[in-house]
Structure I
Amino acid sequence: MRVLVTGVAGTIGRALARQCLAHGDSVRGLDRRPVALEDCEAWQGDIVESGGLNEAARGVDAIVHLAAEHRDDVRPVRLYHEVNVEGTRNVLRAAREVGCRRVIFTSTVAVYPLDVPCPAEDHPPAPFNAYGRSKAEAEALVRAWAAEDPTRCAVIVRPCVVFGEGNRGNVYNLLRQIHEGRFVMVGSGRNRKSMAYVGNVAAFLHWCLRLPPGLHVFNYADKPDLTTAELVTLARRVMGRDGDWRARIRLPCAVALPLGWMADAVAAVTGRSLPVSSIRIRKFCAETTVNTERLERSGFVRPYGLIEALERTIRYEFGGARE
């Protein structure tokens, strides 16, 4: 299969490109950053500028659309709409014009309300931030594209928080704080978190390339869901920080949230991105789990278990326990 991957320079994009190449598929990668991937045809371009998309998509059998603004502190906020909605519109327009009938779109579990335990794919969207709203709008575009032609295959994948080697998202930031001895638990730590390992997400996206025509929607998470306290305990064990005295400290969410509002104000005035924000504190204290029954019934087999994946990531990024 000939596959175009947008956002190929990201950690999921790179992992997916390797998956495709390992299975004999050819890969064309599009990213606004320079791309250097062995055996991958690299195209530098931006999905917001539709001019080069047709040429990049010409002759491919499938488009895996990963490119997005996904951080929770993007400024100006309109970039979420420009990239995630209008960029997706451009990708779908290119698919129409070159006759590509297969599109896989990575959305997010942020289309669901915050603190609703284990929503399934049919739960009504109710995004709690601009990022989630932009992804919900983009999903509507993908659904409309699929409905235009019954021979098309559209797959919407909603990953939860992604971690893995080289990924610099929220899980990495948490692990780094633990490694540097700067982490203090906010809240009770009993809230559960669904997480997704980048190697498993890439394997699932590749698996989706063989789905039949129609619209397919999947939540993606690697189970079982750990509590925040269990995740922190595992990380401390692998890093050899079991005896860290900070493990006994708890900062109530009601105390931490005003600090997040203060950080928001500073970020707005200075234009700087700070490691603390009210949204990050709310997300950290929330129960963010998703239902994966549809995924479990699909026949997809994860290459890695969750605990194994976490240990691999921690050792890769920070080394193992000190001797």
Structure II
Amino acid sequence: MKNFSDLKSKVNYWSNIYSEISNLKELYIIAKDENDNVILSEIELDICKINSKIEDSKHELLFSGKYDKNNVILAIHAGAGGVDSQDWTEMLMRMYLRWAERYDFSQEILDISSGEESGIKSVVIQISGIHAYGYLKSEKGVHRLVRLSPFDSDHARHTSFALVEILPESDNELNIQINQNELKIDVFRAGGAGGQSVQKNSTAIRITHIPTGIKVTCQNERSLVQNKEIAIKILYARLEDRALQIQEKEKKSLKGEHISAEWGNQIRSYVLHPYKMVKDHRTNFESSDPDNILDGNILGFMKAYLNHNI
């Protein structure tokens, strides 16, 4: 039913565009015969609008990956750079939440760990909607920020790093099984800002998958049961992603050289000083308006990535 709904939405979208074109064609013939320049001018504007719709949607034809239609579990982790990187992590979180809001994707923060002084150490967000993974898979990797540090009394230039993980929400097509005996579950008191914000009961949960060493924590909901359900969902996604990486590594070992996209090999740089520039190092797509990009206008980078990987 979900696949049917997704396909129906696509068909309706393009059918409506086809109907608009057919109606404009008939109207053009009438306006041309009657030499009605006012209507002809309006038709020209409508054609421009339709062209814009088509250009904005053409990239969706490139969503051919197995998981492109899935929802996403997005995780951001502060890297080297101390408080600056934690602040950078929070900036990235805002960028992705703004992007999701702009394009009507639903969003939910599943887990967040605040920094001691400012920013956040890590955050896990669920973003749901058609082709959420298809869009956001372009964001996986290390993001680098260069700016004058607001946390440095000398206002020196600092470089900060954050790692973005993009996991398709598991539908368990790989038939991954989790043995409860292989899970170590720790329950602890969720952190808060003090006063009424501090959880009096132990509701936060940490699950360790012993065979792989993968750890998942969740402390964002009030109920221990809710936290455990969310943690298990994230664990499934991480295990599925691990299985896919193993498959991909085996495939690429047969093809020859493998270029790692691990920590330290940034996929994108955001420079705020001494000049303003955001550049993706894989596609060479760039923007001279980082404020606009950090406000969630990252669709251009996503389209460039899709076209680059045809």
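Every read-out reported here was derived from the displayed coordinates using simple, explicitly stated rules and does not represent laboratory data. As the structure is a prediction and not an experimental result, all values here were calculated from the model. Cβ atoms are built from the backbone, for glycine too; each structure is taken alone.
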(message) Quick check: 34, 22, 19 is what I get for semi-axes √(5λ) of the Cα gyration tensor in Å, calculated from one of I, II. Which structure matches?
(response) I
(message) On distance in nm of label points 7 Å out along Cα→Cβ at positions 42 and 178, which of the structures labelled I, II is highest?
(response) II
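Of structures I, II, which gives 1.00 when FRET efficiency 1/(1 + (r/R0)^6) of positions 98 and 154 (r between Cβ atoms, R0 = 30 Å, to 0.05) is computed from the coordinates?
Details: I: 1.00; II: 0.45.
Checking each candidate, the match is I.
Work out which structure the value -14000 belongs to, where helix-only ellipticity at 222 nm (-39500 (n - 2.57) for each DSSP H run of 4 or more, over all residues; to 500) was derived from one of I, II. Please report the intermediate quantities before stating the final value.
On the way: I: -11500; II: -14000.
The read-out was computed on structure II.
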